[in-house]
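Down below are the structures I want you to see.
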Structure I
Amino acid sequence: MPASVHELPDEDATARLGAALAARLRAGDVVALTGDLGAGKTALARAIIRARTGDPDEEAPSPTFTLVQGYDGGDGVPVAHFDLYRLERPEEALELELEDAVAGGITLIEWPDRLGPLLPRDRLEVVLDVTGPTRRRATLRPHGAWTARHPEMDWHDDG
């Protein structure tokens, strides 16, 4: 499976990656954000949200306790940010209207492994690894139709 590896020396680099991804996202796209606690999943999601809304000051709080936060994407495409860390069963995601979010907008999912078999087949997986006090490595892996729908992305290892 092709991948693209990005070294992120600081939060500004994470914000730039988020903006680059946001520019390519469209309705129906799912971004699955994986990584340990503190790896930068919420920081990357926040950067995507800020770029999509066009508001660099958008608070975009972590949905750790609310489980989902919704945003007007600025172009009529809504953005839903899910944090599924607290889910005990995949079926609980259906109560959060995950299917509707995926069908009608851009969906960012932290802790996507909690979805088990409900994880959308067509998705961009972003694995974030801590490589230093402020450094992260983001590995982007397309799944399903994501590669074909986004041929402009350079799916190779560069790091």
Structure II
Amino acid sequence: MHCPFCCHDDTQVVDSRVSEDNAAIRRRRRCPACDKRFTTYERVERALPIVIKSDGTRVEFDRSKMLSSMLLALRKRPVAAEKIDEVAARIEYQLLASGEREVRSKWFGELVMEELRKLDEIAYVRFASVYRRFEDVSEFKNLINEFDQSLASIARS
């Protein structure tokens, strides 16, 4: 494993443990050249479904693309990196559990929105506004009213 700081070609594993979601092995590493520490995750490579975009093109599922869009919505929000990793792992699990070889991007986007909704309300609204291409304030109001109504129905249950 190359050091991300100095590019030294060998690093030492300091600690290994199973991640909280049991989907990966978390390894703390140390570079003997620059003495910096960093974390890596080892995951099983799985055959995730192809995502069919709205224009009909098919692309491979890309965890890093999903994470970058989630991180953009979560920017400057008080959410721990471990929680974000857990959400990403849950989304991947749901993709695998669907048993489908292909999934529509609309279904996938709704899945990401639902997970963000559980994680952080502001990130959910941010993601939804871009994903659903809001064009005016009334669409924000409608989304927030929807959110409030679902919270009220949960509180009554």
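Rule-based calculations on the coordinates, nothing more; no lab input. Quick caveat: nothing in here was measured; it's all calculated off a predicted structure. Cβ atoms are built from the backbone, for glycine too; each structure is taken alone.
A value of -7000 was derived for helix-only ellipticity at 222 nm (-39500 (n - 2.57) for each DSSP H run of 4 or more, over all residues; to 500); which structure in I, II was it taken from? Answer for the origin of the read-out: I. Across the set I, II, relative contact order in percent (Cα under 8 Å, 6 or more apart) reaches its highest value in structure I. Computing distance in nm of label points 7 Å out along Cα→Cβ at positions 60 and 132 across structures I, II gives 2.4 for structure I. Kindly point out which one of I, II the value 12.4 was derived from, the read-out being mean projected area of the Cα convex hull in nm². Derived from the structure labelled II. If you line up I, II by distance in nm of label points 7 Å out along Cα→Cβ at positions 12 and 28, the top spot, with the largest value, goes to I. Structures compared: I, II; top value of mean count of other Cβ atoms within 10 Å over residues 76-83, i.e. the largest, recorded for I.
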